[in-house]
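Next come the structures, one after another.
Rule-based calculations on the coordinates, nothing more; no lab input. As the structure is a computational prediction, the values presented were derived from the model and not from experiment. Cβ atoms are built from the backbone, for glycine too; each structure is taken alone.
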Structure I
Amino acid sequence: MDYKTVIIIGGGLSAMVLADQLAPTHQVTVLMKVDTSENNSVLAQGGIAAALSPTDCWQDHMADTLQAGYHFANEDAVKVLTKEGVNVVRDLIKKGFQFDSSNGALIFGQEGAHHKRRVLHAGGDQTGHRLFSFFYNRLVGSIDLKQEHKLIDLVIEQSRCIGVRCQTANDEDEYFFADHVVLATGGCGSLYQLTSNNPTITGDGLAIAYRAGVELIDLEFIQFHPTMLVKDGVNYGLISEAVRGEGARLLDEEGTPLMEGIHPLKDLAPRDTVARTVYAHYLANKQVYLDISTIDQFDVKFPTINKLCQKAEIDMQDGYLPIAPGAHFMIGGIKTDLAGRTSIDRLYAIGEVACKGIHGANRLASNSLLEALVFPNRLASAILESTLTKRIDPVVNTRNSEVYQSLDLPPLDTLQKQMTSHAGIVRDQFGLLKLKDWLESYPIHCPLDQVQPKQRERVNQLLSAWLIVTSALRRTESRGAHWRADYPNRSKDWDLIHILRFKYHDKHLHNKTCGIMSRNK
């Protein structure tokens, strides 16, 4: 008997790409936290990095990815991304997707830590939105898409994931069962005060996976983007790295170039280096600006950013955009193989919530949209080729709402302040331990079937924060996006390949062993 039902949790680009591949042969249900407009993919201003230029090759793209990631990446995964990515993007063009071009030739942009112009854009700074719309429109009528369904827990029976429990808009529990379950829940940017992420992206996928006993890895690496448009304390949104690729420069209050003498690539240095440099000025209450005065037709090349500037009432003739760094991309996540398989049978992960080791300690710009194309295709192939010997019947325990606990939990803005202060761009043991103790003062390991529906998401957010902080404490070195002020230099043995596994055993988790993997190279 064929078993061909698939549940995908999440509504971003990677979810749409996977659904597009499986819809012709499988019954696909996509469960979304809110609606199709509330995801990070539609906000992605950057493009897709792919070695399609005649002067480029996937080996050079791979070398840039490894270098930007401080040689901490899984080289096999990077090879898959950069080599297979070339044909994936070519196939995308054959399907009718249009990248920006001039006289029939693709236009290649350059972003931080790329040594060649290899970044393709669509609509200037609207690549993510156009990609998402392209795949979403292909899926209309061919999948079952359910909005306002928040993932609460995975259903695990006999060491296999057989379904999920969601919370509806009416705060009611609803179960869904399938032969294959895919997590595509995104990152964790909104655990921080200032972020490029959609407000719904709060890292709860980490907590849900951890509670189910899924292995997690590299959670200490949170990438911060150096150029958020921030005026008078208000965050208006991201200013793409592509703007610096077109010649914009970072300046201090006196108009002095900020990145001179900091890195050979100056304003196109790796993102972690630029973010820390901007953050140092931010801590000293000194404003940093992005000078766009040398970019011709800025409003045409960057229409989305131009609208943000208009909303912020920026004087575009002056050309100085006030910026500050903000949480941008979760590098670590649920540990998967190169096909998206997790440590739990029939449970998979793709997109930002998944970690194959592609990004190492610091993500190379515009590799994430490429990841959202390449690896859902690989997962689709794995699902198409898989066989199941038998189905497992679910055992569902229902609870009466009268027994739900009402917990004393902090508001989200308090959690965001704590994470920004102690687990942000620069960390140290004192701050991390202080934050860990604060988080553990709340019932973060409480089973969610005992928690009032309106409080479940907050419990997940607190647990996700605890996972990040615990991982950051274990890495006693500075590397890429994880910078410890008390360990400012990389450890002497950082080039050695040595994997340490840390297992947690918590009585609150019904004697399930959950793991965070921490890698040292």
Structure II
Amino acid sequence: MPMTFRNEPFTSFAGETEQEAFRAALRQARAAFGATYAPVVGGERIETGRFAASVNPADRGQIVGQVHQADLALAERAIRTAAEAFGAWRDYSPAARARSLYKAAAILRRRKHEFSAWMVLEAGKTWAEADADTAEAIDFMEFYGREAERLAERQPLARIPGEDNELTYIPLGVGVVIPPWNFPLAILAGMTTAAIVCGNTVVVKPATPTQVVAARFCALLEEAGVPAGVVNYLPGPGSQIGDYLVDHPLTRFVSFTGSREVGLRINERAAVHRPGQKWIKRVVAEMGGKDAIVVDADSDLDAAAAAIAASAFGFAGQKCSACSRAIVLADVYEEVLGKVAAITAGLTLGDPADVHTDVGPVIDDKAFAKIAEYIEIGKGEGRLVAGGSAGDPRGFYLLPTIFADVGRDARLAREEIFGPVLAFLRASTFDEALDIANDTDYGLTGAVFSRSRARLEQAREQFHAGNLYLNRKCTGALVGVHPFGGFNLSGTDSKAGGRDYLLLFSQAKVVSERL
């Protein structure tokens, strides 16, 4: 096993040398615009002639790539190819499988700016957001490799005379990996490599807006020596091939990150036993949030305001962990609102390819329309303090938007918007603030700012979120440091990046031998 896990450092873009290196990566990626990408099944690139264009959300006239789309016949072939590859891959030692992850992490580390540049251009991430995404992908592979080796060690069992007892973790089989577009490299890498390092094989159905990043990562795994058929890249419309992959009797598990609606549909369909299916399918799902930051009257208001703005408007609010509700004690409500509004006014909305941009576009026309509709709803539910309109029409730009005096039962306070829209809610007491924070179907992240030890301890016990942060922002979980996953309709609390995660892709087998 390699040295102790350490998180990959983020790149500082303060110096001209690093800036120029990143600009060069952007130029290199732009030079490849318009290239075609195809499904890869069993190591074979399969051109279908049915294309979906990947568009730069900062400039909708730019085609990042043309991606061949799979159909049901190819989905069937992918599942059966993965099932065939499983027979050999499961027999690799955990250490050998882990070495594939370490190799992939090393390649990605050397090509860090390259992958980050593609996320700037295909996902609309700013330099810092893209760099953090790439760093997290490296972290997932380094961490899960070590975890696989740890789980392969002799597990502690109570001993009795006359018997030798052993517990080992074995793989499940074929999995369907359905990653999101908002962390098109990190979450894709984490979901995929966690599954394969345990000895499973997978079919990756990438998110439509970021199919190019996914294609490039799957190619990187091939370069790292992952055998053909272990990871099969299958771009295609979820409405056409998604249900088929989930329903297939050879599918043993589904790993999903995305919307609540799709996650519940997957969970429902996976629960149905199909003819020829020998198992109960396992579903690992992360399905969003309606996250809140609570600000106590005695807290550091400058720190709280900075955390709210960063959590609400980083990556244009397109994070399941983003702060969409600021719940502030009445005594400091107007002061905190003013501070957040001032920070928001200083944010630069623009092309994420520019190093000075703070907030880029939302991902596509569908997201733009949905968020714009919520902004119109907000104008009837609260007081518009900042934003409220679109930006440069060349891209999918929306100004960071703040609504004040929003009621706890308003749609703005209850429904996941997944965009740069922040609702301010007033609480008369700390107890009421926690009650409002918990008054949601979700339970992913949250934060509390307070100097009171009693209230921080109260929040530890009563704030029902899978990831609770005290006196810091509610975004930015680090692999190995903040295992990530939520309660209620935020998902299955899978705790990605934690020591429990690989157990979701394994099954424990006990062998007892009488001596």
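One of I, II was used to compute helix-only ellipticity at 222 nm (-39500 (n - 2.57) for each DSSP H run of 4 or more, over all residues; to 500), and the answer was -8500. Which one was it?
Numbers: I: -8500; II: -12000.
Answer for the origin of the read-out: I.
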* Structure fact -> mean count of other Cβ atoms within 10 Å over residues 99-106, calculated, reads 20.5; among I, II the input was structure II
* Structure fact -> The highest value of mean projected area of the Cα convex hull in nm² among the shown structures I, II is in II
* To do: Identify the structure, out of I, II, from whose coordinates log10 I(q)/I(0) by the Debye sum over Cα atoms at q = 0.11 Å⁻¹, for residues 179-378 alone was calculated to give -0.67.
  => II
* To do: Using relative contact order in percent (Cα under 8 Å, 6 or more apart), single out the structure from I, II with the greatest value.
  => I
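Going by mean count of other Cβ atoms within 10 Å over residues 27-34, which of structures I, II comes out largest?
I
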* **For mean count of other Cβ atoms within 10 Å over residues 227-234 computed as 17.0, the structure of I, II it came from** => I
